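Just below sit the structures, each encoded as structure tokens.
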Structure P
């Protein structure tokens, strides 16, 4: 019997750990090459804002996990990464059974988990004042904005068609409340 995507999910943890570790290692290297001070010496008042950002990011990611089954998220992440790295067609379901989720935080932003992660890392950067963590925040934004989100947008369009198109027209990509939500017009029958 072949392994299911859920059984292979620990591989995705390893891939994510390697990617995150790579982002922080690259950020540290860039910070060192540029001669940036390790600590930016931010005042305590500013650093407290970092703690609030971490809390906000945790709330968002917690909300995501409350509204979506972790196993569904692991399978969809696994399938997306396999498609991305192996060049598999975006329209292929490849064991993905999760429906399009439009409630919870997805009502306000198409990528609430990525938003939560970026807010947490930015909060960590502000709280610690470490220059390389600020650079890591920029690298994460670039990874999400230039690689992962564009790929997932094509994938969602291929998998969910018109329903995705309507949703994406009404809901911002990464930052909540940045797109004016259009009211749905119901045609009279």
Structure Q
């Protein structure tokens, strides 16, 4: 019997490009089954560690997106509580699932996965000492480049031909994780035809 695959679309918002030096402000994850149906989600705003330093260029960008930035500062919680809460959420989902989910794999997807995953991975390792995903992740931008046969830099969301539900990119991590999840499954479904 083959294992079931689940996909976790992730998006993070940060005050700079380097985890550990800069802070992850918020992150959203949406869990999907193989058919692309949303099963659950996790979303949180994090307090900035006292040793983190906001990046000047990133904060200048946030100044032009002040409403979204202000939202990331609402109901913030200590990173250690958020990261253990995330692991508890993931473990609870796996425990509450029926036996068919036993041994199932969860693959992280992101756009670009290298940016979002490095923050999520760093925070998980720093505050909990473990990452349930190891080093695995699928990059939606790479999928677009391959499918459209274009250079990676030209593989942008505004050039994709796949129909997806209408999502506005809000820089709210949960909204953007859903937007990216929809795009991932549109590409996957097209590839399976």
Structure R
């Protein structure tokens, strides 16, 4: 690919890096591959970000900052809080759209957990996500989709754990799709607190 003569914005370059990450494992994620995707030179990436690690940190910053707004957007798109919870699980299931995709994303998670700077941003993203889940659960109680027995703080933590654990166990068994598997586990957690069945 011939590099574009004009310089891409940081946002465009980071978006290109993200697209490459959807296709290759961490070991194959190179500045050259990102540059080719963005239509620029690897030298421009070094000039703009300094290194591949710094690019990944910038990506992690963006993911952490946007995680609260991401859940707000899902909630706003659904009149039912429980439908919003299911939609969030559906989004997470995309990380395991295939066994190969799950393995690739798990490898990136391993890198995030191993690098202190990346783990710090991952923790921030997790805290904001759990707060967003708690808010949705509070909405579900207020909307009488869940009973008052549903402690929003505790249930948000449980759902957070179920999402990660369900994705992992799907990878063990590989029966059906991760989306269906994870949806079933979510429903199992919600059922004791449901006022009525609605899918």
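Each reported figure results from applying straightforward, stated rules to the coordinates on display, with no laboratory input. Keep in mind that what you see is a predicted model, and the values were worked out from it rather than measured. Cβ atoms are built from the backbone, for glycine too; each structure is taken alone.
Overview of values
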quantity	calculated
Structure from which -21000 was derived, helix-only ellipticity at 222 nm (-39500 (n - 2.57) for each DSSP H run of 4 or more, over all residues; to 500), options P, Q, R	P
Structure from which 31 was derived, relative contact order in percent (Cα under 8 Å, 6 or more apart), options P, Q, R	P
With mean count of other Cβ atoms within 10 Å over residues 80-87 derived as 20.5, matching label from P, Q, R	R
Winner on distance in nm of label points 7 Å out along Cα→Cβ at positions 32 and 144 once structures P, Q, R are ranked, highest first	R
